[in-house]
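What follows is a group of structures, each given as structure tokens.
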Structure P
Amino acid sequence: MNFKKATISDLAEMKELFVQTIRSVCKNDYNPAQIEAWTSGAKITQRWSDVVEKQFVLLAIIQDKIAGFGTLKDNNYIDFFFIHKDFQRQGIANKIFTELELEAKKHNSKIITSDVSITAKPFFEKKGFVVKIEQKNRIKGVEIINYKMEKEIKY
């Protein structure tokens with residue numbers, strides 16, 4: 001596995017990974033309407049372009065494919081964190097998270113935060129995050145629960 005920073009040319013593969021991961025990995029925690037509303041975010045081209053242009057975006061590459069990616073916004077907020085459905089439970093999330101936390105430390109961030117899905121919550125708890133609040137978001141009229149979580153960065 002290698003890491004690389006994302007470029008605009010990676011966007012199509014990133015969006016596909018985002019949609020396919022949610023559809024397969026999150027299906028036990030969210031119903032079809034919620035998954036459809038959530039994945040509709042892949043169609044917001046400007047949002048994705050902004051992510052690549054303005055955030056620290058780290059891709060995990062295995063055999064020339066994106067196996068997962070994580071993004072750090074404003075040096076302390078994990079905006080996107082997805083592992084390809086075919087590469088789950090192989091330690092990729094741990095490695096991406098370690099790199100994102102190191103990036104936050106480079107900028108002397110005191111805490112790292114994220115809005116975390118029901119599916120990803122156990123992973124983030126294992127990494128030392130605590131739930132600050134349960135959130136009920138509405139996307140296209142559909143309620144989707146996630147959690148505002150944060151972790152104090154230790155130096």
Structure Q
Amino acid sequence: MDMSAVRAAIADAARAVVLPAGIARLTATGYVPDAVTPPCFFTADYTIDFDKAMGRALDEVELTCQVLVGIADDRAAQRTLDSLLAGSGPSSLKAAIEAARGAPGDYALGGLAHDLHVMRVQGYRWYEHQGTTYLGAELVVKIIGEG
């Protein structure tokens with residue numbers, strides 16, 4: 001798998017979320033940004049388990065993504081983050097990312113991977129990025145594809 005292309009495709013899929021009125025559009029990027037414009041989604045670190053099938057036929061990736069929101073109003077920040085972390089709905093990152101799986105029988109991410117699944121949310125807490133504090137969380141995405 002071309003991880004740079006996979007990361008960019010995950011960010012493209014995340015941009016499909018629709019946030020409630022009055023909340024800025026989600027910024028999404030396939031790399032860790034120098035500066036954050038909240039709300040912001042980005043792909044971060046990943047692990048690869050090579051050779052899950054013989055002959056380099058399958059690798060398995062766990063991609064950790066982060067979502068950060070501004071904290072001008074702590075309750076509003078938590079409501080925004082909760083909507084992004086929901087399992088379904090127009091603001092759900094899980095739903096937006098998993099929509100990139102394609103139709104049954106199709107490859108995910110426009111052919112970049114065999115399949116993907118948003119496995120879990122973790123690390124719901126305060127994050128510091130370039131000296132600024134944000135409320136955020138991590139999403140772990142499992143991706144399988146050719147080695």
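Data for the structure
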quantity: Among P, Q, structure where Rg/Rh (Cα atoms, Kirkwood Rh) as derived comes to 0.93; calculated: P
quantity: For 26 (relative contact order in percent (Cα under 8 Å, 6 or more apart), calculated) the corresponding structure among P, Q; calculated: Q
quantity: helix-only ellipticity at 222 nm (-39500 (n - 2.57) for each DSSP H run of 4 or more, over all residues; to 500) from the coordinates reads -10500; which among P, Q; calculated: P
quantity: Among P, Q, which structure scores highest (criterion: distance in nm of label points 7 Å out along Cα→Cβ at positions 94 and 134); calculated: P
quantity: Winner on distance in nm of label points 7 Å out along Cα→Cβ at positions 62 and 102 once structures P, Q are ranked, highest first; calculated: Q
quantity: For 13.5 (mean count of other Cβ atoms within 10 Å over residues 30-37, calculated) the corresponding structure among P, Q; calculated: Q
quantity: Top of P, Q by Kirkwood radius over Cα pairs in Å, for residues 54-109 alone, largest first; calculated: Q
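Since every read-out is calculated from the coordinates, none of them should be taken as a lab result. Remember, it's a predicted structure, so these values are computed and weren't measured experimentally. Cβ atoms are built from the backbone, for glycine too; each structure is taken alone.
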